[in-house]
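Okay, got some structures for you below.
Read-outs: derived from the displayed coordinates by stated rules, not from any lab. Owing to the predicted nature of the structure, the values given are computational and were not obtained by experimental measurement. Cβ atoms are built from the backbone, for glycine too; each structure is taken alone.
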Structure P
Amino acid sequence: MTELPLDQVRTLLAVVDESTFEAAAAALHVTPSAVSQRVKALEQRTGRVLLMRTKPVRPTESGAVIVRFARQVARLERDASAELGLGSAGEPTRVSVAVNADSLATWFLGALTRVPQEPQLCFELRREDEDHTAALLREGLVMAAVTSSPDPVPGCSVRALGRMRYVPVANPDFAARHLAGPLLDALAEAPVVVFDRRDDFQDGFVRRLRGERGAASEVRHYVPTSEGYVDAVAVGLGWGMVPEVQADPLLRAGRLVRLAPDQSVDVPLYWQQWKLDSPALATLAEAVATTAAEALRG
């Protein structure tokens with residue numbers, strides 16, 4: 001194999017985006033048979049199965065590589081058309097980014113306001129845990145991501161942004177009722193607030209204090225928004241690990257108390273993006289890095 005035919009690559013992307021061969025055929029204005037033949041030809045050319053023929057269709061690991069390539073080619077084509085003045089007049093450039101909820105709620109939106117208004121960019125943000133945003137890059141679903149992984153996704157560059165500090169806190173009345181005894185034992189028994197079922201941050205904090213012997217209580221409340229999570233802790237549903245920047249005003253107001261004043265957890269954050277000579281990506285990356293330097297710990 002010396003090249004990837006772009007018509008076949010675009011067809012594979014259409015199938016993934018449209019979820020079925022029939023819908024892809026309608027989008028491409030060809031027959032479903034033509035779509036099937038192009039995908040099969042690309043699979044023969046690469047020697048790999050690229051799609052799982054389920055409903056909806058899903059790319060295999062090899063297929064995800066082709067999908068990412070297809071999206072990068074599309075991005076370069078749009079940038080080239082814009083530079084040549086061939087694009088539709090006034091058509092904005094769309095940039096897709098994966099970002100974790102706490103960054104989205106605290107500092108990331110400020111970075112977007114720093115991006116110059118010309119040329120016009122439209123942002124498509126996908127909220128995902130920082131431990132999982134890199135997967136969206138790997139699948140080609142986003143062009144850039146705020147992630148906790150320093151290991152670059154294939155075809156991507158990576159730069160350190162800083163560290164987001166989390167502190168263990170609780171409502172004062174909740175702390176008096178549930179956390180009056182030895183803290184290590186109390187944290188394993190007291191109700192806890194977690195983000196979602198993949199969130200093991202609170203469990204990890206308890207294990208850090210106790211060793212591998214324990215975890216947070218089984219009495220747990222799931223609150224899957226950053227602002228809602230902080231509110232749930234502040235009203236006394238349970239204790240939780242809250243970003244320092246969100247906890248500080250509530251601590252000063254007496255609505256929260258630190259459970260272990262000498263304990264905190266720093267989560268390093270990184271910016272990963274496609275290795276493309278894209279003005280839109282470059283401009284966004286600089287705005288993100290500048291804002292992160294001001295908002296995060298070094």
Structure Q
Amino acid sequence: MTESSRSPIGYREAAQVISDQFPELSALPVSPVVPGGWDHAVFRVGEHLVAKFPRDARYASQPLREAKALRTLRSQLPIPVPCVHAVGTACEVFPYPFLIVEWLDGETLANLSRPTEIHAVQLADLLAALSKVSSDGCEYPSAGNFWRGAGLASLDSSFESASEGLQPAVGNAVREFWSRANSAGAPPREAFVHGDIAPANLIATGSGIGGVIDFGLAAIGDPACDWAIAWLGFDKGLRETFLKGMPSRDPSLAMRAAGWALWKAVLVMSGHSILPPGHRDPEVVVKEVLGANF
């Protein structure tokens with residue numbers, strides 16, 4: 001599906017809304033980012049800003065959630081996050097809130113042929129730092145952030161439905177692992193959760209990771225969904241490096257993270273979801289999760 005066919009707003013309408021609500025930006029050119037985000041139509045505003053418009057009502061709560069998260073995180077992480085410029089409101093031209101943030105230059109990790117050890121180390125450092133951020137005022141998991149940060153049980157229905165489309169032997173194996181991962185315990189304390197740690201949301205530079213973007217699914221809760229990139233984004237060698245940075249080397253957290261990775265891989269394998277940019281082959285992910293020792 002193309003960017004234009006999924007977008008609820010074109011760049012001319014976006015420019016109009018931005019100019020009407022933020023006259024100080026009216027002289028800046030507005031152009032679509034291609035490819036845009038899955039949840040948002042994304043537009044460059046001049047050289048230093050980007051505007052994000054939810055594609056439909058399912059994503060309408062994300063601008064406010066992301067703005068709150070970015071303001072909380074400012075100066076608390078070892079990797080840059082965008083500064084919030086403004087939060088727009090629903091209007092006649094566009095029916096949902098929207099967000100304007102700083103543009104972070106660089107390619108995403110999804111565009112690299114392969115992540116490196118420094119990417120794995122720096123990402124683990126980032127997630128460890130997130131777990132220490134004060135959660136005061138942050139939001140809890142809900143349907144609005146697709147339950148990122150909630151327990152695996154929140155995914156039971158979609159997992160069961162997707163696993164039914166697999167070969168019987170594979171389906172039985174993944175359901176058995178899912179049951180064990182669901183019983184792997186809860187985190188000792190609620191942590192700040194990005195909610196969508198993926199190669200396409202990590203800005204890569206010559207020296208490693210230069211930024212992390214798209215906090216629209218942020219919450220406080222179980223960070224297992226963030227650590228799932230250990231399987232979704234890294235091969236065995238880099239996964240071991242990455243998981244060494246996990247706080248307390250918590251095996252229950254690692255198993256729940258593997259459960260999140262398994263959920264995503266099974267959804268892709270069964271046709272319930274697309275393969276996100278930079279994610280590994282879902283069949284390989286399933287094989288490695290099922291063969292892991294916890």
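Can you say which of P, Q returns 0.05 when FRET efficiency 1/(1 + (r/R0)^6) of positions 75 and 259 (r between Cβ atoms, R0 = 30 Å, to 0.05) is computed?
Only one of P, Q returns 0.05 for FRET efficiency 1/(1 + (r/R0)^6) of positions 75 and 259 (r between Cβ atoms, R0 = 30 Å, to 0.05), namely P.
Of the structures P, Q, report the one carrying the highest value of distance in nm of label points 7 Å out along Cα→Cβ at positions 59 and 99.
P
Of the structures labelled P, Q, which one yields 0.20 when FRET efficiency 1/(1 + (r/R0)^6) of positions 211 and 235 (r between Cβ atoms, R0 = 25 Å, to 0.05) is computed from its coordinates?
Only one of P, Q returns 0.20 for FRET efficiency 1/(1 + (r/R0)^6) of positions 211 and 235 (r between Cβ atoms, R0 = 25 Å, to 0.05), namely P.
Tell me which structure, out of P, Q, gives 17.8 once mean count of other Cβ atoms within 10 Å over residues 139-146 is calculated.
Label of the originating structure: Q.
Looking at structures P, Q, which one was helix-only ellipticity at 222 nm (-39500 (n - 2.57) for each DSSP H run of 4 or more, over all residues; to 500) calculated from, given that it came out as -13500?
P
With distance in nm of label points 7 Å out along Cα→Cβ at positions 43 and 227 computed per structure, which member of P, Q shows the largest figure?
Largest calculated value belongs to P.
With P(r) over Cα pairs in 5 Å bins from 0, in percent derived from the coordinates and found to be 1, 5, 12, 16, 18, 17, 14, 9, 5, 2, 1, 0, 0, which of P, Q does the value describe?
Q
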